[in-house]
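Peer 1: Next up: the structures, one after another.
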Structure P
């Protein structure tokens, strides 16, 4: 079969888009097994937080959780938590009620009396599906605060679910780090969610609702700051990098099909694994580019290889540059100093940056300036605070990108060894 025919039958399988399910999900079996165990709780005492850096595969794994939950007899509902949808208590309540109406609609029918068109003295009974406005009517007619109203709606939902074959409802929300309290505006949407679900879960009847929140590492500190009991309310799954073996599987499994027109050489697989550093997004990105390059070189009867330098330039332009452009020149200098630290990817302190800046910069950072800068960069999403006052880059491989940008001026060695 000609190469052109093989290409027609087997398109590039790698998908580096945001939240796109990869052709082969490597690793993450431990997290899936943990989730299965949590679904077997008789009373929900542990909810789930799925967290990690960008590009680590949180959204993909959340989608893998859905069929697991459904297979275990649970209903599933939820959506991305945008900043606008989570700005006020009313908006969050409306988000939850909307999601609840979608999952209850197939289970509930309401009986209404309607006057058919053209008739004046006869009524006909019709069954209509349950809708958002039916739940919202319960919400609006319940006296009290927003949390009282939301509890009333959820109690109704619990009664409906208890009459059927389902174990309960999983409320799954992605990008949950957008959920915040706003004391200055007297709005506490984050506390609302925690209070409502914790209150319903601890009741003697233990309403069968589970929260699954996915977000950046800033999520859990936010929850703990809003309500100290949240530390006991959630089981935290922190997604790390894939192992070397798992990275190899993610690279090779999608092209094992006999119809695939190319196969990566051992050297190419090793290079891709090394460049990606175990981050699923980067594996997909580099594999997609390498796949296309391999095809082109085979067509031209050249020896196929991974063009590391070219792929890194495209990765910098597509993934890093837009974020980097949001930083000021002084903020970039500060992050450049952090990237020079030997522990840049494991956690660094403001004091370490101050000491390093004194060796590199004409105008080094002071301790107070470093603390202000870390706070600014945290708000911008470049770093996040770990325990014990340590910070870490919130964007994977950002330190490598920074070193690439400043390598010539600082006379630094290439961050990625051989580019074969």
Structure Q
């Protein structure tokens, strides 16, 4: 009954909250002025201190709260699904409008606006996938109009290993990167600031329990290894990428910055928003047996609306609101999240608690649903015009990209992910 409209919280700001009602309860790492970072739960406009709450709990819920009360959620992720569910159940009871422990909990709540958020976990490894088939098609058409998808795309969940050291939490500004680029008609590359800076709208996937080295995770058990989800912006230097990506793929064009939203929305909170995977078009191959599970195909997809907004320096100065650039959806994922876990570990690769996956850019098939400027402007050939008259081919200094996500189905209270923000700073001289 955790996802009925009838269940309300005694925390008044949670009732009807666009992101963090009682039915969500995402975890993150926060700090107050003068205090060290520690685990907390978002409820309405507030954060509940998990370390202090642990004293009110017992059993698996207490163990989970204690594990989540340090400066990272790695130990909490490592516990697996059962303690995570026990903590969620306990928090639902404590924060329910009928809770008899309101007096004890009031002093443990802090305004989110008075707190600083940090990366939810210490990320040992970060892998970025490419499961948005419409993005793959759109980008492929720019380079291979007659054959946009390479033959392996519909057989293999394509991915590459990213740079964990440059992951940062929402709100952290990024510096325009330098690198090599090759101008059209030139034979010798130049080194300097990126001129074609872009964003990518992605879903982030946090790994919970891992696997032993050499021991693959079966597709039927893969969902149990997923601790939660966030938003992810895979910042991309398109001019650097065009020069360096062959033959080994992205390098400096991707490793300079990746932004993630601070709250981990649990797999349990998203359970009512599970959906059947979109049927593959006629003629597409079915997944190979190690990636094919009937339950995953029936329940492994997610119903999450995704949004990109842009706030330029001129908009900020004129006190204008951010402008929506795209509205997309997770239904455009060609592979399920469980398939990503199963494939990543199929060769015996060791996944660990706190590892992070990016879904790849999740664009829709129509204009207004594209998750990158590369697609919107067809490689910079057709600039977009904003409502204040500004134009963009790619991002300019002072631009701030804001990603949002929301689960919204009839009969269920909507839950959101919070924001994933990042502002572009000029390149260093």
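Peer 1: For Cα Rg over 2.2 N^0.38 Å, the calculated result is 1.19, so let me know which of P, Q that is.
Peer 2: P
Peer 1: Have a look at P, Q and say which one yields 11, 38, 30, 13, 7, 2 for P(r) over Cα pairs in 10 Å bins from 0, in percent, for residues 90-209 alone, as calculated.
Peer 2: P
Peer 1: Right, next: Consider the structures P, Q: one of them gives -5000 for helix-only ellipticity at 222 nm (-39500 (n - 2.57) for each DSSP H run of 4 or more, over all residues; to 500) as calculated from the coordinates. Say which.
Peer 2: Clearly, the read-out refers to Q.
Peer 1: Comparing FRET efficiency 1/(1 + (r/R0)^6) of positions 242 and 370 (r between Cβ atoms, R0 = 30 Å, to 0.05) across P, Q, which structure shows the greatest value?
Peer 2: Q
Peer 1: Taking distance in nm of label points 7 Å out along Cα→Cβ at positions 18 and 146 for each of P, Q, which is largest?
Peer 2: Q
Peer 1: Also: Given that mean count of other Cβ atoms within 10 Å over residues 226-233, derived from a single structure, equals 15.4, which label among P, Q identifies that structure?
Peer 2: P
Peer 1: Say we calculate distance in nm of label points 7 Å out along Cα→Cβ at positions 82 and 258 for every structure; which of P, Q gives the highest result?
Peer 2: P
No lab work stands behind these numbers, since they all come straight from the coordinates. Everything numeric here is computed off the predicted structure, so don't read it as measured data. Cβ atoms are built from the backbone, for glycine too; each structure is taken alone.
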